[in-house]
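Structures incoming, each one as structure tokens.
Read the figures in this text as sums done on the coordinates, not as results from a lab. If you're wondering where the values come from, they're calculated on a predicted model, not measured in any experiment. Cβ atoms are built from the backbone, for glycine too; each structure is taken alone.
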Structure I
Amino acid sequence: MEQLAYAPRYIVLADVLRRRIQDGEFKPGDRFPSEAELCSANGVSRGTVVRAIEKLVADGIIHRRQGVGSFVARPSLHRQSGKLQSFTQSASAKGLKSQQALIAFGRASHERARQFQCDTPAVYLERLRSIEGVPCAVHRSIIPETVASKLEALGDFGEVQRNDPDFSLYRSLEAGGFKVVEAQERISSRLAGHEDAEHLRVEETAPVMVIFRRSYDATGRLVEAVEAVYLSEYYSYDVRLVASPGAGAEPSGMHLRSPGEEQTGQ
């Protein structure tokens, strides 16, 4: 391991590992070498390795999963409370390139539509969302047929558009006269499970954030309901809280579920 004058050994090691990541030796989402492997490869003590990894974690370069190991961090999105943005807009705001890959499309069953709190005929759209080519989310959307029928991309001849890596549902809605002006969200967490783990290229025990959003146009019409599953290390969210009007009152919109309680739409 190369040495830098006056630099602690853990700083030197952290710099070496950072450059290896920047040079593409380790890709976002890759499992990082174990502490024992790093000790052996770099001829340093475990304490030096631990401190070097801690620095990379603090810098947002490495992410740790308890009981699993360390992984190269994926590109991260940060959402601000009260700011309504699509996935594409959130990525663009950070100077990142977003992509999508179509997983499934077709008429939604009545049962599936009801799971998304939609009581009218609807279409189902499932997509894998990526940032800079790295899979980071699975979006499962329900769009009422009265809306979908006005969108070229969701019509009989829209296959090319909805398979376009740059396709944005919010842009398509706006072009069809259904600009999203309001949305309601609920956030929960769980383990990835088989299907999501396969799409996101992670283990089934990986923690994910689940965001259920219902989006409305200026007339109050529901234009989309979506279950968005994000890797938890990838997505952060700011929320502004204020004191409840009455002592002990539960804040508006907040619901604490008891173990085993069913959560609609997930």
Structure II
Amino acid sequence: MTDVVGVVGLGVMGSAMSRHIVAGGYEVRGYDVDTDQMSASAAVAAASVAEVAESCGIVLLSLPTAASLEAVAQEIASVGREDSIVVEMGTLPLEAKAAAAATLHAVGVTMLDAPVSGTGLQAADATLVVYCSGPSGALNRVRPVFDLIARQTYDLGEFGNGSRMKFVANLLVAVQTLAAAEAHSLGAAAGLAPSVVQEVIGAGVGSSRMFDIRGPMMVSEQYEPPSARLSIILKDAGIISDFARATNAATPLLDATIPLYERGVRLGLGDVDAAVLRKLF
């Protein structure tokens, strides 16, 4: 193992990835603007993004916004370590990722677009799925790291296909989370015990991964710690909606879903798990 691995963004996903990579025998250095996140991480704390870029051959990014990606890409480019690979693993507009890739390519740094499918629960037990796109040689070098954080990695070809696939996946996450909340609401209105609804529906063809993951939270009415915050899924839904309009794809279910997520955020529920949508019914 010759690469030191860097992780920039040590939230729920980044911190879990760091822990698994350290357990796999790699030296890991991490940075986050939140010093509390850094102190709680398994990664060795770095003083800046530039310090991570200088010392690491592979740098994983788990960032919340397009603006943060732009700033991080600029800082990595200022170091210009030509043998390094940057892996952007978040759900962000494809245009933002393409711009960051161009910034890095100009100084000889390769970037992969590799968002992951899964919640914080899957990050914690290393069962994420990686949707990787970009140069195959870079993927081959990073694959041993992916094997530590994910149960499967897909090579989706040209840069950007990872994000395109992620948009498809997260459309289903947004819609199916709301569907699970609505189904539990109907069950309760019909006088059925929520725990029984969860067990019986979970065993049948009407279930979904979101029903399996978020249904138990709806039954117990325990929405913290969040596996994915309601506000984050709303952010992703907006990105997907914009992308769908640009590709002339009709998304009537997503369009119907977004206002309910917005209502949840207005009610102050944005920082807890999206299973809290059950409270809206």
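Here are the numbers:
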quantity	calculated
Identity of the structure behind 0.05 (criterion: FRET efficiency 1/(1 + (r/R0)^6) of positions 17 and 161 (r between Cβ atoms, R0 = 25 Å, to 0.05), calculated), options I, II	I
Ranking I, II by Cα Rg over 2.2 N^0.38 Å, the structure that comes out highest	I
Winner on percent of Cα pairs over 12 Å apart, for residues 65-104 alone once structures I, II are ranked, highest first	I
At a computed 0.10 (FRET efficiency 1/(1 + (r/R0)^6) of positions 41 and 153 (r between Cβ atoms, R0 = 35 Å, to 0.05)), which of I, II	I
Origin of the value -7000, where helix-only ellipticity at 222 nm (-39500 (n - 2.57) for each DSSP H run of 4 or more, over all residues; to 500) was derived from one of I, II	I
Structure (I, II) behind the derived value 1.33 of Cα Rg over 2.2 N^0.38 Å, for residues 177-240 alone	I
Parent structure of the calculated result 2.9, given that distance in nm of label points 7 Å out along Cα→Cβ at positions 49 and 233 is the read-out and I, II the choices	II
